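Quick heads-up: structures coming right below.
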Structure P
Amino acid sequence: MELRQLEHFVTVAEERHFTHAADLLQISQSGLSASIRALEGELGMSLFARSTRRVELTAAGQALLADALRTLASAAAAQNAVAAVRGLMRGRLTVGAEPCAGAIDLPAELAQFRTVNRGVEVRLRYAGSVELIESVASGRADIAVVVETGPTPPGVTLHELGTQRLVVLAHPDHPLAARSLITLESLRTESLIGFQSGWAAHVLARRACAAAGFDYRAAMEVNDVHSLLDLVGYNLGVAIVPASFAAKRPETLRTIELPGGLPTWSVAVAVADEPSPAATAFLDQLLANVAVQVAGNSVDASSVDVSSVDASSAAT
């Protein structure tokens, strides 16, 4: 059994498709199929149940996947450790992120990291926070920008980047849009627009509604922010979202505040307790840039002319 075969197996398992996996691995489909058949022959069991459209893991394949991921992660860590001794940063950095999580500009952060670390291959995958934290725990991702949704699994550490409040987003013609503050109870009979299970907005909205005494049921579910904003923009329902989502269309949609005591949208970086050198470098970069941003915001706030603010407040 070779590491190359395990990499082929894991890629097919994740893609559920030989053609897509072959494209990612940059090998021929026939070569990939031969590699998998050789691995199955060595193990004496089929790893995939094949169909014309996709492949699924068999019970044997599911049993092999976790160990294969750990083996590949350990091999990569060993290679990177040797490279680090030579003063080189190399290897692969697999980054996960929940889209529009906030707190950082991820494309800019990735560009900065690539500029400094040319020898590191960077991969990016968007998904919901629940799945991403599990990916870090299993070794499928080195680092992930997530929203805290529950207990942190063993072997994973969260580094907080920032928090924001939950609000309700509505069309200007919606009956609730004229109000500046509502309770969650006001949404009990409303048509809700939300995210699919596993995304942070779904988890937090469900938890908040449960605390208010009713079940969260979204009439329309999406898996990206702009689709949600479009649906609210056509007055098809209201959405419980972090304040940063509402700030994307302040001219066309209305933001309605919710009372305190609700779950907060807390953005964090999830990494393994023993991260790779590349993951450590990217984490250090993220935390340093966030610290600079926070310090800059503090300076901006302290430079406000308090007397003019007080005067304008008194005038109103």
Structure Q
Amino acid sequence: MTVLARARGGDDAAFRELTEPYRRELLVHCYRMLGSIQDAEDVLQETLLAAWQGLADYEGRAAPRTWLYKIATNRCLNARRSAARRPAKAWDVPQVDPPEPSRLGEVVWLEPFPDAMLPEASVEQAESVSLAFVTALQTLPPRQVAVLILRDVLGFHAAEVAEMLDASVESVKSALKRARATLPAAPSPDPAAEEAVVTRFVAAWQSADVYGLVALLTDDVFMSMPPIPFEYVGRDAVASFSRAIFGAGRRFDLVPTRANGQPAFGAYLRGPEGVSHGVGLYVLTLAGDRISALTRFENGVLPRFGLPRSI
């Protein structure tokens, strides 16, 4: 008896055997579409439940991977169309008065994705999970996002994507063309330069050396901090924000990790008696030997990266 036949007969182990090889890549797929790992995990569970309940209708003509991606993609589209997006959060860092932001961001639900949870194939395609790419996806119409990911990232044929989305091949090609025209070019990472840049960043941040930090930034550096909508653009703006963060003698310890294929750090505010408390996670976007973007996330994401609340 085949695995599919056993799963249809109610065999939980057979169903896991059928779906487990795709669980991690499906999670990454949902994350790309939704920008939130929490939402992605919820939709993945919905996908697996729908697959279990829909086994009777799955005839095996499409590969299990294609069948699961069809279910996951349509569940993500439903979630994208939902109005229940997380609202922006007010600034709430005690004893810090931030400068006026350059602008207010719209993608406040963005969350980082731990590299440790990525399949090896995704690590090799770091740009497809980079924060810049995932953020840009959130600004596109939902179906354009689905087509772009299924075609350009996952490599499904246009006819397969059309079947998944119950659309024509012509509409899939049109949506892909519009999506490609909208997405900005991603900065090219330089692995050889990364270690030097990261070392200098840690030294500057931990010593509150704003001048040393600014020397590492591109002229058009961009800083964001979802779910707080504040965004700072340019060296001067980021320098002003950094001075506010370091004000009143605040000093930090950084613990390295990786998120979205990029260098990242748990940030710990030094306190009395040698204890530092986790206050957030910083993710760096590099352009050659400079930092082109810094993204700050709140301390609630630290456990996902295996980082403690305090050190």
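Identify which of structures P, Q gives the largest calculated value of distance in nm of label points 7 Å out along Cα→Cβ at positions 174 and 230.
Ranking P, Q on distance in nm of label points 7 Å out along Cα→Cβ at positions 174 and 230, first place is Q.
With Rg/Rh (Cα atoms, Kirkwood Rh) computed per structure, which member of P, Q shows the largest figure?
That would be structure P.
Suppose you compute Cα extents along the principal axes in Å, for residues 62-181 alone for every structure in P, Q: which one lands on 63, 39, 21?
Comparing all candidates, it corresponds to P.
Identify which of structures P, Q gives the largest calculated value of distance in nm of label points 7 Å out along Cα→Cβ at positions 94 and 214.
Ranking P, Q on distance in nm of label points 7 Å out along Cα→Cβ at positions 94 and 214, first place is P.
Where a number appears in this text, it was derived from the coordinates with a stated rule and is not lab data. Note that the structure is a prediction, hence the values are computed from the model and not measured. Cβ atoms are built from the backbone, for glycine too; each structure is taken alone.
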